[in-house]
Structure 1
Amino acid sequence: MRFICDADATCEIKVVKRTEKSITIIDPHTQDSKRCKINIHDNSEYIFPLGKYSMAPVLKASRKK
């Protein structure tokens, strides 16, 4: 994911569980976990892993691996 205020800043997260409507992620450095709602726009799924605010980073997936 990238930040709007600094496109060179990156974070690492790991998806540990997924349902039709939510994704559970974990921070590999702190082991903190969080459940995020899946949003869909233009056939792409996205989540707000750090919360929803004006300059929040967005994690987006547009294709399956």
Structure 2
Amino acid sequence: MTRVTVDLNRCQGYGNCVSAAPGVFDLDDETGLAVVLKEDVGEEDLAAVRQAVGLCPVAAIAIEEG
């Protein structure tokens, strides 16, 4: 299983992660920052999460593969 986190001190709410993996990320209505909807992602979401990591302009997304 792979764990996904967002560093809210880095996130600026660009939303690229939501575009890449809408089932894993969303933007909080109040703060405008990314929210992880599914912290533990399976193989079916892994490619999209990796794409989200690459698209984040502030490198706020981390994945920990275990």
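Every number here is computed from the coordinates shown, using simple stated rules; none is lab data. These numbers were taken from a predicted model, which means no experiment stands behind them.
Points to keep in mind about this one:
- Structure (1, 2) behind the derived value 30, 19, 16 of Cα extents along the principal axes in Å: 2
- Origin of the derived value -7500 (helix-only ellipticity at 222 nm (-39500 (n - 2.57) for each DSSP H run of 4 or more, over all residues; to 500); candidates 1, 2): 2
- Relative contact order in percent (Cα under 8 Å, 6 or more apart) - highest-scoring structure of 1, 2: 2
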